[in-house]
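Some structures to go through are shown next.
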Structure I
Amino acid sequence: MTRKNACKRCKLLYDGEECPHCKASQPVANWKGRISILDQKNSDIARKIGADAEGEYAIKVT
């Protein structure tokens, strides 16, 4: 299984070279932890991390 890239700007996990959410082209392969946001509108964690879309997010991006 290939490790996904994380966006340095929004921390979204994705495959490829460009973030599908914010269109940033700075993929980072060095990240730790994973949060899955299923219902962004009703999630306290999504509000806390600033996630404005559903998906998988990295906890720490270095």
Structure II
Amino acid sequence: MRTTLDLPEDLVNEAMRATNIKTKTKVITVALEDLVRKSKISALKKFKGKVALDMDLDILRNRK
């Protein structure tokens, strides 16, 4: 999808240097993917302590 954005050039350049990504499109895509991933992780953290799991990891991982 083509979109016109007015982004701070210094911020985009800093992100490109920090990630060693060569294109603006790729650095923005990576940033958006990371934002979505962090949001999903945050949503999952709300379930901490609310789901009872009665399982043995050694059995699940076929350990003896």
Inset, instruction - Assuming 30, 22, 21 is Cα extents along the principal axes in Å as calculated from a single structure, say which of I, II it is. - result: I
Inset, instruction - Give the label, chosen from I, II, of the structure having the highest value of distance in nm of label points 7 Å out along Cα→Cβ at positions 7 and 47. - result: II
Inset, instruction - Compute FRET efficiency 1/(1 + (r/R0)^6) of positions 15 and 39 (r between Cβ atoms, R0 = 25 Å, to 0.05) for each of I, II and report the one that scores greatest. - result: II
Inset, instruction - Could you figure out which one of I, II the value -2000 for helix-only ellipticity at 222 nm (-39500 (n - 2.57) for each DSSP H run of 4 or more, over all residues; to 500) was computed from? - result: I
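Values in this text are rule-based calculations from the coordinates and carry no lab data. Bear in mind that the values here come from a model prediction, so they are computed numbers and not experimental data. Cβ atoms are built from the backbone, for glycine too; each structure is taken alone.
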